[in-house]
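Colleague: Below: a set of structures, written as structure tokens.
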Structure P
Amino acid sequence: MASVPEADPVAGLVDVPLPTPVSLWPETWPLRIAVTVVAVGLMVAVWQLLRWWHRNRYRRAALAELDRIEGEHDATSVPLALASLVRRTALAAFPRDKVASLTGVAWLAFLDRTADTRTFSEGAGRALEDVAYRPTPADARPLIRAVRHWIKAHHA
């Protein structure tokens, strides 16, 4: 007896038609406008963040140098290094013709005015006025705190 080959049961099936692909772009105009506004808003926000990051790079550099100065063990050179750091930071942040000529009480008043504080004219920051001529303070931590606050908080 000869065997009859069986028919393939899958051969007679028809493929299920797939639905049309769904577009990721919204169908209605108000949603399209909303998506566009959000996308443009995100681009503007990223642009502003990058500009802010770039404008404040001098602050990050100054704070890194302040950390390095704070780690030094030679307490006699810390106030002089802090005075130099504050002067260079101010020259980076403000127009040179408004900062470079300031000395003494005018310099301390400028530091107080730009950081909304009284620490430099009435507190530990007075040591920056004539640090090269005055004996160094025994504890430089209040001066370091004042300088750190000024670097973080000053505004133009």
Structure Q
Amino acid sequence: MALKITKVDVWAGTMRDMPGGLAGVLEPLGNARASLECVIARRQPEQPGTGTVFVSPVKPSKVQDAARGAGLNPATDIATLRVEGADQPGLGGRLTRAIADAGVNLRGLSAMALGNKFVAYFGFDNGGDADRAATAMKGVGGGARAGRSAGRTGSKRRATSRRR
């Protein structure tokens, strides 16, 4: 499986670092029928009592209005790439090495795997860095595990064909 790399808009804001602080941001989005794919929230140790929250995507306009009401705004100071594909050992290292070899510094990374797939959000300081990183990551591709997986799928197809 080839990597799917897309630019995404991220919205960000502050929240109170207390029980219910994040709920106070997310509930209005849910009430507006937001379908969020990514939420990242963390404390701001340098500002006790506050935290930062990042969400994506924030669409349509009804959800954007709710996001603004909850204190979120488009994060114009961060360019973000959403990368998804087949999970495999060492892929994170190969992707971050490709970005580094392209001379691009990561601003942040959040990634998770579920089953045999992964999704990651790579943050950069500007759109040019994101573009260079996307080009570099495309060269990494799906790797060896994706090839083995395709072989297993092919075997299943042959077995199914014989039953017909």
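Just so you know, all these numbers are worked out from the coordinates, no wet-lab data involved. None of the values given here were measured: they were computed from a predicted structure. Cβ atoms are built from the backbone, for glycine too; each structure is taken alone.
Colleague: Quick check on the output: -12500 is helix-only ellipticity at 222 nm (-39500 (n - 2.57) for each DSSP H run of 4 or more, over all residues; to 500), derived from one of P, Q. Which one produced it?
Modeller: Checking each candidate, the match is Q.
Colleague: Out of P, Q, choose the structure whose coordinates give distance in nm of label points 7 Å out along Cα→Cβ at positions 28 and 84 equal to 6.6 when calculated.
Modeller: Among P, Q, the structure yielding 6.6 for distance in nm of label points 7 Å out along Cα→Cβ at positions 28 and 84 is P.
Colleague: Starting from the value 20.8: which structure in P, Q was Kirkwood radius over Cα pairs in Å calculated from?
Modeller: Attributed to the structure labelled P.
Colleague: So Cα extents along the principal axes in Å, for residues 68-139 alone, computed for just one structure, reads 41, 31, 14; which one of P, Q is that?
Modeller: The structure behind it is Q.
Colleague: Also: Tell me which structure, out of P, Q, gives 26 once relative contact order in percent (Cα under 8 Å, 6 or more apart) is calculated.
Modeller: Label of the source structure: Q.
Colleague: Who wins on FRET efficiency 1/(1 + (r/R0)^6) of positions 20 and 124 (r between Cβ atoms, R0 = 25 Å, to 0.05) among P, Q, i.e. which is largest?
Modeller: Between P, Q, the highest calculated value is found for Q.
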